[in-house]
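Each structure below is given as structure tokens.
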Structure I
Amino acid sequence: MRVVLLLLLAAFMWPAGSFAQAYESQLTYEKKKQKAMSMDYNFSQEAVENAIVKKIEDMGTLGKVQKGLFNKDKGFIVFKDAVISDVSDERMDYIIKVDRKSRKEKDASSLSIIINKDGQDALPAMDAASIGKVKAFLSNLYPDIEEANLELQIKSQDEVVVKAEKKFKDLQDEKADLEKKLKKNQEDLERQQKEIENQRASLDLLKGKRKVPAASNP
């Protein structure tokens, strides 16, 4: 009974999506259908893409994103002559594609990897052990993706803080402007009060010069 409870506890503590399995798929790249290894993750497309790019680039190879309005390979990230020691010690081209699972699932993505050697699809020629390494590489990405996701959350929260601070500064400036206007208004009121007093005194002075007192209204 204790063993069962420990297993259940471990299952709850294990990162969400860790039980997903890498699977074989097929993608069209350079106008050819090519075999790929794919895996689904319960993270955003950006988090998964940032993680895989950073992991491979940290191994010494920069990725090139395929762009262009009429480029049918748009969205693929190509790492040419890269060595991913977790997969193979040989230099090969690793072509990465990360897609959002669906419009409704913004935190669910699919990562696919094509491997080319000498311009040819290398996955079909790999033995079971090599395929297992590719699958393990995809499965072991979870810590990297979690870290990338955390960095995105930090960036997002930092933007919220910056926005809140800007609003606070704007309110402070508005307050200072209102206080300045209020001070000027008070000075204008006092000046106008003195003007009224002066003009009333002038009026009384003029009235005092009358030879005949003004008739009072009945």
Structure II
Amino acid sequence: MNSPKNKIKKTWTHIPTVTEIFKEFPDAKHILFDLDGTLLDSEAFHMEAIWRLAGSMFGLNKSLSDVWRDCYGRSDDNSFELLKKESGRVDVDLDIFLSTKNVSCSESFFERLQKGTLFENKIMELLQDLSAKKTSMGIVTASERHFLDLVLGNLGVNKFNVTVARGETPKSKPHPEPYLKAMETLQVKDPTEVLIFEDSPTGIAAALSSGAIVNRVQWFNNSEQ
């Protein structure tokens, strides 16, 4: 399925409707979404959590803008290794890094949930309309299962035919393996029948290599990017 010559087919600067999607791609049979920065405008609290850990765990004096530049789109494992290399620290533990970051993200998640600002209304409408059309859908994310399950509990897990989280494939984005696993679960025979919505360079690279039709997402504007 690897397709190194694949190109981004469309960039969306607004959250599309079902009608807009199928007008552009009438032959699409499956839709796979990235999570952070695509379905959920959560990159801000992921980056803030990593920024705090850059100081408290690694002793680095990085600005939040530095963290956006260096870690945006990376898996948590890769961000950990980058900070570890930059700091020269050898006494840091990945599991502690992940668990601490998860706590911080969960706190931000529930704060936004209580305020009713977790999901954009248009995202919820899009997913509900796709579900009503019985569209085959999935989420493929570099976030941990812990965080994905929190999101699914509020989005409605029954909307999705497949979900893939960090660590559930031998290789992570930018390798296409997470997307290929989702396609295998969906019994996809032709990757060009799959639409992928991705926002980060790392995710887009994975999506392109999977052979699917790739849509770049730019509908969330984060001031720190």
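Here are the numbers:
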item: Ranking I, II by distance in nm of label points 7 Å out along Cα→Cβ at positions 66 and 202, the structure that comes out highest; result: I
item: Of the structures I, II, the one that 15.1 was derived from, the read-out being mean count of other Cβ atoms within 10 Å over residues 186-193; result: II
item: FRET efficiency 1/(1 + (r/R0)^6) of positions 34 and 194 (r between Cβ atoms, R0 = 41 Å, to 0.05) - highest-scoring structure of I, II; result: II
item: For 37 (relative contact order in percent (Cα under 8 Å, 6 or more apart), calculated) the corresponding structure among I, II; result: II
item: Which entry (I, II) yields the derived value 8, 34, 36, 18, 4, 0 for P(r) over Cα pairs in 10 Å bins from 0, in percent; result: II
item: Given 12.4 for mean count of other Cβ atoms within 10 Å over residues 26-33, calculated: source structure among I, II; result: I
item: Of the structures I, II, the one that -17000 was derived from, the read-out being helix-only ellipticity at 222 nm (-39500 (n - 2.57) for each DSSP H run of 4 or more, over all residues; to 500); result: I
item: For 0.6 (distance in nm of label points 7 Å out along Cα→Cβ at positions 90 and 122, calculated) the corresponding structure among I, II; result: I
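Only the coordinates and a few stated rules stand behind these numbers; no lab work does. What you see is a predicted model, and the numbers here were worked out from it, not measured in a lab. Cβ atoms are built from the backbone, for glycine too; each structure is taken alone.
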